[in-house]
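Undergrad: Please find the structures below.
Derivation of every value follows stated rules applied to the coordinates shown; laboratory data play no part. Since the model is a prediction, treat every value here as computed from it, not as a measurement. Cβ atoms are built from the backbone, for glycine too; each structure is taken alone.
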Structure I
């Protein structure tokens, strides 16, 4: 299996509707249209692992300022909604967590496929962040991002710092 094609700025972001950690159905279209905002969609391998926890906590700490700048934030992983709810509760997360157990959205966004892990090629979730504007176009597409320091870098890339 090879990696799905990656998105680039200017591409139209694939639409999705996924189940959240609270059991609600959340769609990209609703996130964009209900707020008239951009959406930061980030993909991470697994809830409650050290790197993913760090990244989710960083997004939670930045959420108010990101929202003030016109962005909603959603994190997507293959985890079941029940595990995501535990993750939210354990780490007091305020960002939306969405479940993609079939990995269809991960694949559509180029965030699932071959990657290097400790020098070996494995198939899995590629830690990625895609920023979508209010019209649904990709503004930023970052793949193989680091868990630590990524939110600060993204804020700089978006001109927010």
Structure II
């Protein structure tokens, strides 16, 4: 089984939203959790914190649940177990590399890893923490567009077997 790891700052907004969205997209493609596990962690997370109310609501609007999510601080062991690590920003990518320089071949910012079908590069995924539900929805929409490309890339690279 291969593990995709999303990394953000506190693991209560962006990375858990990306986690449940990619899980659903892979499930929709017929990829089981026994093939690809999707997890998330935060650079400065307090272990055991729930997702923010707005993150929970934004995912509920997509038919997804963050009700059982609990934050997890990023550790070298978690980095080692992942085959692909996607930070929400270039700063997250650099912080992962500070923890484990050997991860350089498997850590990217989400926008860097996901090819933009419109050409050019994606923007960084800004932190919606403390902002309105509308900002969280906008953040989820932006990540969703990138995650569609992540699924395509994973399939193209044969990381995920065609069904």
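Undergrad: Can you say which of I, II returns 13.9 when mean count of other Cβ atoms within 10 Å over residues 8-15 is computed?
TA: Matching structure: I.
Undergrad: Same structure again: Between structures I, II, where is distance in nm of label points 7 Å out along Cα→Cβ at positions 104 and 152 highest?
TA: Going through I, II one by one, distance in nm of label points 7 Å out along Cα→Cβ at positions 104 and 152 is largest in I.
Undergrad: Consider the structures I, II: one of them gives 32, 25, 21 for Cα extents along the principal axes in Å, for residues 72-119 alone as calculated from the coordinates. Say which.
TA: Traced to structure I.
Undergrad: helix-only ellipticity at 222 nm (-39500 (n - 2.57) for each DSSP H run of 4 or more, over all residues; to 500) was computed and gave -9500; which structure, I, II, did it come from?
TA: Working through the options, I get structure I.
Undergrad: Given a value of 26 for relative contact order in percent (Cα under 8 Å, 6 or more apart), point me to the structure among I, II it was derived from.
TA: II
Undergrad: Work out the source of 93 here, i.e. which of I, II gives that when volume of the Cα convex hull per residue in Å³, for residues 32-111 alone is computed.
TA: The read-out comes from structure I.
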